[in-house]
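J.: Following this line, the structures themselves.
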Structure P
Amino acid sequence: MKVDISGIARHRIGVDGEGVTTLVAFMLCPLRCKYCLNPQTLSMSNPSKSYTPEELYAELKIDSLYFLATGGGVTFGGGEPLLRAPFIAEFRRICGSEWKINLETSLNVSRDLLETAAPCVDSFIIDIKDMNPETYTSYTGGENSRVLENLEYLLHAGRAESCIVKVPLIPGYNTEAAVETSVASLKSMGFTKFDKLKYITEIHGKGKGNL
């Protein structure tokens, strides 16, 4: 199988999981967030490069010593990496268990995709946007029902400790009080690790999210 990848960023430290990581950004996303950080991934008309899992492993293994020495590995982002769950599962089979695999995801995908990827993933970095359905729809253009179902799946699978949930303050869409309400709701579900942040909405003269 081949998938389109928007870009590969090597030697990242402390931003995509533990240790030294390489970020692999997949094309395509089911959401249309108003301050999208990676708008180049939203359309297949934008530049990308196709890889098989074997070809991607061959390119990334140059940094294997860094991964092993620091407890790092590969972070799949996007776009929405769970749309490429079978690719991730095959990549894990090829790279083995020594590299960490992290996933930056909105969780807004069908359950079967999450079930395919979850056994291959060491940590989930989940951008929840906002737990309020109306706020979520206003900001992303989508619904959060799948997100809530997939959060429950991860909890029931015993994966809460491997999840970091990002709960952003989104100017014009929610408030600090709304962020705290979202965190409280997530805590009541059973999640314990959170990253509260504020989107910077003016970069290069146009709206962008900044993590």
Structure Q
Amino acid sequence: MNIYFTVDRSGSMNSKWDETIGAINAYVSKLINDKLQDVKITVAFFDSGDSLEITRRNITLENWTDMKTEDVTPRGMTPLHDAILRTNELIKSDSPQMASVVIITDGLENCSQEGTAETTKQIVSTLEKQEFDINFLGADFNVVSESKDMGWVNKDKVINMKKGNYDQTFMMIATNAVLYNKTRSSVKSFSDHDRALASGSTSE
């Protein structure tokens, strides 16, 4: 199974950066602790200075080392559609039988040069038809209400997460990835409980 993190590193992510990087590390730790086999992880960051900067490329769990917040610095604007276009190119190059994609942003698309809401819609639709697990996360941003204009028609795997709950959200998504890895069937939607967990409106 291949896992792709596509992470917004625009300037507004600065206040959320420590928690975002920590949540990615927690996600991978969950996979390691569950002893998943044949997993490769790619981590890429996007902003207006670089539509996709790849910092980890097909790293196995055995070779993973935790990311540090200083590895990448938030800056610039949000070329979300370009980033999704570039991520799709990576997936095509890898041709995985199973893939889980985690896209994180804290704001609207505002500076893509090639990608559009329509290309994003086509990419997401194609990946979902391949039974890939596509997750779209809003970091203190109501991505659910904005998702249609951003190219998502199906809101089942779109979720809002609030600061202070990133770790819980990523652990929940990692649990879904473990299930996906074992059953070869993608998790179709976030439950009401998942959404409450991500928003901090549950005591669990």
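Just so you know, all these numbers are worked out from the coordinates, no wet-lab data involved. Values in this document were obtained by computation on a predicted structure and should not be read as measured data. Cβ atoms are built from the backbone, for glycine too; each structure is taken alone.
J.: Give the label, chosen from P, Q, of the structure having the highest value of distance in nm of label points 7 Å out along Cα→Cβ at positions 27 and 163.
T.: Greatest value across P, Q: structure P.
J.: Check the numbers for Cα Rg over 2.2 N^0.38 Å across P, Q and tell me which is largest.
T.: By Cα Rg over 2.2 N^0.38 Å, the leading structure of P, Q is P.
J.: Out of P, Q, which structure matches -11500 when helix-only ellipticity at 222 nm (-39500 (n - 2.57) for each DSSP H run of 4 or more, over all residues; to 500) is calculated?
T.: Q
J.: Separate question: Looking at relative contact order in percent (Cα under 8 Å, 6 or more apart), point out which structure of P, Q has the largest value.
T.: For this comparison of relative contact order in percent (Cα under 8 Å, 6 or more apart), the top structure is Q.
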